[in-house]
1. Given -25000 as the derived value for helix-only ellipticity at 222 nm (-39500 (n - 2.57) for each DSSP H run of 4 or more, over all residues; to 500), which of the supplied structures 1, 2 does it correspond to?
2. For the read-out relative contact order in percent (Cα under 8 Å, 6 or more apart), a value of 45 was computed from one structure; give its label from 1, 2.
3. Which structure, out of 1, 2, was semi-axes √(5λ) of the Cα gyration tensor in Å calculated from, if the result is 28, 11, 8?
4. Please state which of the structures 1, 2 yields 15.8 when mean count of other Cβ atoms within 10 Å over residues 31-38 is computed from it.
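All of the numbers you see were taken from the coordinates with simple rules; none came from a lab. Given the structure is predicted, the values throughout are model-derived calculations rather than measurements. Cβ atoms are built from the backbone, for glycine too; each structure is taken alone.
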Structure 1
Amino acid sequence: MTISYERLWKLLIDKKMKKKELCQLAGVGHMVLARMAHGESVTTDSLLKICVALNCSFDDIMESVVDDSAE
C-alpha cells in the first residue's frame, strides 16, 4: 500500500494556488512538497500544517492506494 497526494494537487488547482504559495502559507519547506510529489513519506506535523493552511482534513489531501506492483 502507498500514499497518494493526488487529492492535494487537485485541491491546489481548485484553489488556484501554487506550491510555492502553499509552502509560505503552511510554513513548510519546498522539499516537503517535493517529497510528496514523488510519493515519499512526510511527517504528520507537515501534513497538519498543510491541512490547517488549507482548512481541510487529511482525507482531503491524501489517500492510501493499493500498490499492485508489490505482489
Structure 2
Amino acid sequence: MKASDLRGMTLDQLGEELNSRLREQFNLRMQKGAGQLSRPDQVFKTRRDIARIQTIMNEKKRGAGDGK
C-alpha cells in the first residue's frame, strides 16, 4: 500500500488497516512456522506496511501531516 493512499485515510480507518495488517502478519508467521509459507517476501512487505501505517498515524496525531 502506498503512503499517498494512506495519507487520505482518517485515524479510524488507519487503525482498522493496522489491525488487518497485524492479523495478516500473525497468520504469515504461523504459516512460516508450519513450513507452509508459499511466498516468503510477503512477511517483509507486511512488516513494511505496518511501519508505514504507524508512521502516518503518528504524523496525523502530531499534526505534521499537513505539510509543515
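1. Source structure for this number: 2.
2. Numbers: 1: 53; 2: 45.
Traced to structure 2.
3. Details: 1: 21, 13, 11; 2: 28, 11, 8.
Of the structures listed, the value fits 2.
4. On the way: 1: 15.8; 2: 10.2.
Traced to structure 1.
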